[in-house]
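> In structure tokens below, several structures.
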Structure P
Amino acid sequence: MRVEQLTYSIGAELIGVNLAHVIYDDGLFAQIRSALLKHRVLFLRDQDITRAEHVAFARRFGELEDHPVAGSDPENPGLVRIYKTPDQPNDRYENAWHADATWREAPQFGAVLRCVECPPVGGDTMWANMVLAYENLPAYVKAQVADLRARHSIEASFGAAMPIEKRLALKAQFPDAEHPVVRTHPETEEKVLFVSAFTSHFTNFHTPERVRFGQDANPGAGDLLRYLISQAYIPEYQVRWRWQKNSIAIWDNRSTQHYAVMDYPPCHRKMERAGIVGDKPY
């Protein structure tokens, strides 16, 4: 296996690897897992593997989970189908920087995403290094956010366009989760900026240290949250991947965010993602 770094801050391509073989090769899998922690997102080309092999490889990292809104392959639980077609011209939800399933009490460890069909041009995906995003914050901002916690909501994101009864039922199933604004990576112990498109508000901003009068709370908290979320937008923290059929991305959801660029209507874009169960952020 050869590892070719793609940018200074994030991303590497694995050359000379067949993921169908990695299912049975402990040594090679250990190398891939180590590369994932170092580069945060890994890419491979020409992986003509079956859905069962896709799931089996992803399960080497941990158990898989379905998505309550996106559909899964009925024969392979945990393999979520992200299919975009020309009859969905107004579906732009992908256009937001996010880490997957932070609205869960235990957001995902990561994911293995395979391209089944892609447009001739467009439909790239970008990833951002949220460790670097935290490291480069001004010192006074780091001090301000050190103890902050925030809510992450599926109701206010996936549920927003649903009829109210369905939206409230979704929230009842998945109540808003509360996570630290700066989480600690459980394996590398790096500090990670952990707010994104799923983050609705801070839960402990309104304290005498931050708020003189109640009127300070809304603009102060809202402006700070928008500033923190915008750190993922900085190009120096990003890598951009152009998809081809049977290309694969493997990413660490604990230290990255990603953005699926939806610039390809009226084309098809069909992706299949195995999401790996994670742990509760601290």
Structure Q
Amino acid sequence: MSLKTFKHYLTKDGQNEKLSKIDASPWDDLPTSKKEALDELSELHIRLADLQQRFHVDRRHKLLIVLQGMDTSGKNGTIRHVFRGVNPQGVHVSSFEKPTSREAAHDFLWRIHKCTPTNGETMIFDRSHYEDVLAVRVNKLKPESVWKKRFRHINDFEQLLVDEDTIILKFFLHIDRDTQKQRLQERLDVPAKNWKFDQSDLVARDKWDAYEKAHEEVFEKTSKPDAPWYVIPANKKWARNLLVARIIVARLEDLHLSYPKVNYDPSEIEID
């Protein structure tokens, strides 16, 4: 599976495509049935576990996966279902909520940089530094003269990571308003999901158009060849999970990873 197979999911640097015109339901290259998708995902779990193990012991690269999306788009679910079965020793998750007073006293990338992956590590960002040009912008937490500069800061920051052998994959989990409404309602209707509901979700929902516009500018200004944005149709959870898994596996396979060579001949060693 080649990464080029998924180029039609990429956003392009300098291209401001309207999110409202991008279909959030599974595209034609995805299975039409949930069962077929889950069967393939199970196979990908085996491949990803092996690739992640090779990646971890190879230690020549770092992998940063950024997940962004509207509320209920399924960032946690994607992590849970895509990375099922991998060695937790080499995969970690960082979530970025409202900054603490100490974090806010530093530059906006300070708390992000210290969470970036080390050699052989896979780090998943559940939300990320992009909140500083999304939520900050939409909720007017900083003036435009401040957040506008952050596009350049983010590009420079990500280029630094790439120059230090970090592979960056950025996924926007794309749902439509009707799907979000259904998922929010489910959080109210199902007692086991009540804890997921927050009144702030409704506040953000009222600003849907503003968030879409903000995301469009993010894609336009920060989708670079070495740090691409993939728009993932996420109305169907099984299709979302499968597509993200396909792309990650394809990217790791492009590295042609192998286990490190040893400086001895195992056949010459006897263990008493």
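> I have 0.20 for FRET efficiency 1/(1 + (r/R0)^6) of positions 72 and 216 (r between Cβ atoms, R0 = 35 Å, to 0.05), calculated from one of the structures P, Q. Which structure is it?
The value was obtained from structure P.
> From P, Q, which structure was helix-only ellipticity at 222 nm (-39500 (n - 2.57) for each DSSP H run of 4 or more, over all residues; to 500) = -6000 calculated on? Don't skip to the answer; put the middle values down first.
Values: P: -6000; Q: -12500.
Traced to structure P.
> For which of the structures P, Q does the calculation of distance in nm of label points 7 Å out along Cα→Cβ at positions 40 and 256 return 0.9? Please report the intermediate quantities before stating the final value.
Values: P: 0.9; Q: 2.6.
Only one of P, Q returns 0.9 for distance in nm of label points 7 Å out along Cα→Cβ at positions 40 and 256, namely P.
> Assign the value 1.6, calculated as distance in nm of label points 7 Å out along Cα→Cβ at positions 8 and 32, to the correct structure from P, Q.
Details: P: 3.0; Q: 1.6.
The structure behind it is Q.
> From P, Q, which structure was Rg/Rh (Cα atoms, Kirkwood Rh) = 0.99 calculated on? Write down the numbers at each step before the final one.
Details: P: 0.97; Q: 0.99.
Matching structure: Q.
> In addition: Using distance in nm of label points 7 Å out along Cα→Cβ at positions 104 and 248 as the calculated read-out, with 3.3 as its value, let me know the right label among P, Q. Intermediate results must be reported in sequence, preceding the final value.
Working: P: 2.0; Q: 3.3.
Checking each candidate, the match is Q.
> For mean count of other Cβ atoms within 10 Å over residues 64-71, the calculated result is 15.8, so let me know which of P, Q that is. Kindly include the intermediate steps, with their values, before the conclusion.
Numbers: P: 15.8; Q: 22.8.
Label of the originating structure: P.
> Which one of P, Q has distance in nm of label points 7 Å out along Cα→Cβ at positions 112 and 168, as calculated from the coordinates, equal to 0.8? Write out the running numbers ahead of the final one.
Working: P: 4.2; Q: 0.8.
For distance in nm of label points 7 Å out along Cα→Cβ at positions 112 and 168, the value 0.8 is produced by structure Q.
Every number in this text was worked out from the coordinates using simple rules, so none of it is lab data. Bear in mind that the values here come from a model prediction, so they are computed numbers and not experimental data. Cβ atoms are built from the backbone, for glycine too; each structure is taken alone.
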